[in-house]
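Engineer: Before anything else, here is the set of structures, which you'll find just below.
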Structure 1
Amino acid sequence: MRQAILQMKVQGEYQLAGQLSGMLASLAKSLPLGDRPVFVPIPRFGARGETEYRHFPHIAVNMLSKGFDGDSGSGLLLKTHRTPLQTQLSDMERLKNVDGAFELSPTAVDRLCGRTVVIVDDVLTTGATVCAATNVILQARPHQCLYLTLARSRATIRSGL
């Protein structure tokens with residue numbers, strides 16, 4: 001799994017994204033998704049809409065929304081500014097790095113209020129990104145907010161998240 005994620009993210013082998021999205025869909029079957037969940041990808045800075053064909057969370061959201069009779073939430077969560085890569089940051093630096101990095105689009109509240117929202121990302125390391133995204137999404141008052149990732153890093157597993 002680690003090798004496939006690295007090949008996709010670092011080496012740009014995006015043909016793996018479809019296969020990895022299928023694996024994520026299998027994991028999602030165990031979640032209490034309810035009726036018509038909204039799958040929201042962790043966005044990249046500057047991403048506006050569903051044109052992110054080389055960004056795993058967007059690819060996975062498209063597959064998940066079709067497979068679970070849900071809605072794609074691409075473009076509902078926006079990244080407001082460019083942030084340094086998280087990979088070389090400490091846990092505290094990661095939290096500061098993504099603090100205030102997300103906002104809701106003007107249509108997000110209407111589309112998320114009262115619904116099950118599933119945040120989709122590739123890897124969970126410290127949880128800083130998913131926490132920052134969740135805090136913003138909760139402003140829309142969803143019924144529940146879940147997250148779905150392909151993998152957890154070794155640091156995450158050791159911490160018990």
Structure 2
Amino acid sequence: MFKRHDLFLVKTHIWYVERLVWLVAGIDVLASSVLTATLHPNWAFSVLFVGVCSLLVSLTGFCIVGNILVLLGARPMIPSTALPGAKKDSRYYFMQTDRWYLERYIYLFVGVNLSLSSMLARFYSPYWLFFTGFVGLATVTFAFTGFCIMANLLYRLGAEPRLCRYL
């Protein structure tokens with residue numbers, strides 16, 4: 001990988017599946033972090049669910065929220081790929097998994113961070129909720145502005161994006 005010096009932003013001129021997924025995930029993580037801190041520590045399992053779903057997307061391409069959004073009429077920006085042997089016009093949405101690109105790395109890092117920090121918040125210290133809240137706020141910011149700290153770090157390290165514009 002080679003280093004870049006540009007700024008990485010995702011396309012924000014329309015709402016598409018990948019962007020809506022980040023919005024839903026960010027709102028869920030923020031709300032669950034607040035509920036964990038104020039009502040009951042078991043709300044941390046909702047954050048864990050988002051983390052596991054993010055890992056599932058990065059490793060298999062299957063996105064639960066993305067499929068619900070497709071059923072509701074949203075369209076993906078990254079062309080969908082179906083499982084090997086499936087019909088091309090499959091009604092299920094699968095994110096591309098033909099190679100590791102920047103957006104897949106983001107799903108992987110977010111999944112690992114949310115899974116670990118949610119369990120640390122539940123079983124060790126509620127102060128870990130500051131981290132889950134930060135990740136939730138970052139994903140909501142990413143959905144609205146197209147800017148993500150993790151995406152820019154990976155982009156500068158040379159990861160190739162599929163959804164982007166360069167500044």
Structure 3
Amino acid sequence: MSEKGDRERRRLINIGEIIALAALVVSAFGVWISWKSSDHQGPTRVIEQRQPIPLTLRAAVGDDGRSLVIAPVEASHALESLTLAIKGAAPIQLGSDGRLDAQQVESALGDRDKESKGAHSVPVRITARYVEMGTDKTSGGNYRLTYRWEGGGLFGGHSVRLVSLSRA
């Protein structure tokens with residue numbers, strides 16, 4: 001009986017090997033068909049492309065309100081120039097440092113709200129030229145420039161102190 005059992009076991013092993021070999025042939029044929037049907041131009045390269053980021057500006061007050069430094073929020077933006085347009089005044093041109101002096105704003109404002117105390121704000125249109133990802137770009141936005149008049153009194157004149165710049 002042990003001889004008969006060994007023969008059946010060998011026969012089952014042979015049938016299993018034949019089935020495995022047939023599955024291997026079918027799988028290889030499927031790989032060959034998919035390889036032939038694809039455009040074989042080499043390996044596919046996936047390159048991550050950075051999306052452009054819209055320009056947003058922020059400002060930091062300096063010299064106790066005598067200046068305002070305007071800079072891009074995103075570090076990948078390199079500022080070339082800024083143009084500030086206050087309604088009813090000549091445009092103010094700024095360089096790549098983005099430094100806005102209170103005297104420039106004072107001359108653009110003229111006598112507007114000079115006698116009233118407290119903080120005032122004026123709408124400002126800012127047009128910026130900047131570099132992003134190696135290309136020159138131009139962008140603009142509406143902002144609100146907040147300022148206050150300081151001084152006055154008997155012998156002194158009024159002067160503007162810049163408070164903040166915010167997105168309108």
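Values in this text are rule-based calculations from the coordinates and carry no lab data. On a predicted model such as this, the values are computed, not experimentally measured, just so you know. Cβ atoms are built from the backbone, for glycine too; each structure is taken alone.
Engineer: Of the structures labelled 1, 2, 3, which one yields 18 when relative contact order in percent (Cα under 8 Å, 6 or more apart) is computed from its coordinates?
Structural biologist: That value comes from structure 3.
Engineer: As an exercise: semi-axes √(5λ) of the Cα gyration tensor in Å, for residues 100-147 alone, calculated from one structure in 1, 2, 3, equals 22, 14, 5. Which structure is it?
Structural biologist: Derived from 2, not from the others.
Engineer: Please state which of the structures 1, 2, 3 yields 16.2 when mean count of other Cβ atoms within 10 Å over residues 20-27 is computed from it.
Structural biologist: Label of the source structure: 1.
Engineer: Taking Rg/Rh (Cα atoms, Kirkwood Rh) for each of 1, 2, 3, which is largest?
Structural biologist: By Rg/Rh (Cα atoms, Kirkwood Rh), the leading structure of 1, 2, 3 is 3.
Engineer: Consider the structures 1, 2, 3: one of them gives -18500 for helix-only ellipticity at 222 nm (-39500 (n - 2.57) for each DSSP H run of 4 or more, over all residues; to 500) as calculated from the coordinates. Say which.
Structural biologist: 2
Engineer: Next question, about the same structure. So if we calculate distance in nm of label points 7 Å out along Cα→Cβ at positions 28 and 116 for every structure here (1, 2, 3), which label has the highest result?
Structural biologist: Structure 3 gives the largest value of distance in nm of label points 7 Å out along Cα→Cβ at positions 28 and 116 among 1, 2, 3.
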